[in-house]
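Some structures are shown below for you to check.
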Structure P
Amino acid sequence: MTDEEFDAFVAESVEALERKQEKLQEEFGLGSHADYLFDQATGTLEFKGSSGVVQVRAQVVPIGSFSERSETWQWAWANESLLPELRGQAEQCRGLETATGFGVFGQPVVKADPEMPWELAAMAVRQLDAHGCYRAPISAGALFLAIRDISLVS
C-alpha cells in the first residue's frame, strides 16, 4: 500500500467507525451510561445506569491502550495485563501489517499523539468486522475495546 492509499484507508476506516459509533449511541445509548464494567474472564463489557442496573451488555475484543503520560499506544496482543485468551483474540489486529505493509501494526508499542488511538481503533474495528468500539477510561489513558456483539438487557 502506498502512503496515499494508506491515508485513504485511514480516512475510510475513521468515517466507517464514526457511522458505527452513531448507530451504537442511537440504539444502545453508548457513551451515556453512568458506569461500565469490563470482565476480562468473559470478554464482556456491561454498561450501567445511574441506579447501578446493567442496561447494555457487549462481547468485546481489546484493541489497544493509550497512555497519556508516555504518549504511547500499546496493542492489546502485547499487553501482559490482559488475559492470554484476550491477547489471542487481539492478534487478529496484526493482520493489518500484512494488509497495509505498515509496521505500526506489528510493533507492540508505538509513539502516538492523542488523535492516533482513534485512527488505530478504527482500522482495528474494520479488521475485526466489529460493530464499533468503546474507549474505556483507565488511569492516565484509555483502553479501546472492539464491540463484537451488543444487546439491551431487559
Structure Q
Amino acid sequence: MKILIVSDNHGEQGIGYEAFGRNAGELNIHLGDSEFSYDDTEMAHFERVAGNVDTDSRYPVEGYNEEARTFYTHGHYYDIKKSREILADRAREYEAKYAFYGHSHVAKAEKVGDIYCINPGSISNSKGELQESYAVLDTSSNIVTFLSRDHQVLREIDLDTL
C-alpha cells in the first residue's frame, strides 16, 4: 500500500493539495498543524488529526488504519521531542506496525522496539537536516521516501535496515 504523509503546513494554502496531486496514495494522512478548519477543501483528501495549533474541535487526537496497521497522531501529547517510546507504546496498543507523527518539524524514520516511527518533516518550515518535506511509505517494500516541496526525492530509507 502507498501512504502519503504530510504535516505542519501552518496555514500555507495549496502545498498539501499539491503533494496529494503528485503522490496520492491508497491512504493519505495529514498529521496536524494545518491551521485549517476540519472541512477545508485542502484537507478533504486526507485522514487527519489535530495539531497543537489547530483550533477546530472536530479534529481527532489520533487515528488508526487497520488495513495499513498505521497509528497516527500529531505527537505533542506523546512527548515525541524527547523520545518516541510513548508513541510506540500507544501504537502497540493498536497492534500497529507503523506510528506516524509530526510536531517536531524534523523528518525522521526510526525503529523503536517493533514499531517503525516516521515523521515526514514539515512541508512548510523544516527544523531538521532535510529541507521542507513530506513522505511516501510503500508498505509492500517497506521503503519510506522523503520528498521536497517540489516533489524531488531527498532521501529513501529501507525500514528493514533500521
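FYI, it's all coordinate maths here, none of it is from the lab. Everything numeric in this text was worked out from a predicted model, so none of it was measured. Cβ atoms are built from the backbone, for glycine too; each structure is taken alone.
Computing Rg/Rh (Cα atoms, Kirkwood Rh), for residues 8-71 alone for each of P, Q, which one ends up highest? Answer by largest value of Rg/Rh (Cα atoms, Kirkwood Rh), for residues 8-71 alone: P. Among candidates P, Q, the computation of helix-only ellipticity at 222 nm (-39500 (n - 2.57) for each DSSP H run of 4 or more, over all residues; to 500) that gave -3000 used structure Q.
Which of P, Q yields -0.57, -0.76, -1.20, -1.32 for log10 I(q)/I(0) by the Debye sum over Cα atoms at q = 0.13, 0.15, 0.19, 0.20 Å⁻¹, as computed? Of the structures listed, the value fits P.
Of structures P, Q, which gives 3.6 when distance in nm of label points 7 Å out along Cα→Cβ at positions 48 and 104 is computed from the coordinates? Of the structures listed, the value fits P.
Any idea which of P, Q comes out highest on distance in nm of label points 7 Å out along Cα→Cβ at positions 16 and 80?
Details: P: 3.4; Q: 1.4.
Max of distance in nm of label points 7 Å out along Cα→Cβ at positions 16 and 80: P.
As an exercise: relative contact order in percent (Cα under 8 Å, 6 or more apart), calculated from one structure in P, Q, equals 21. Which structure is it? Before the final figure, lay out each step's value.
Details: P: 27; Q: 21.
It traces back to Q.
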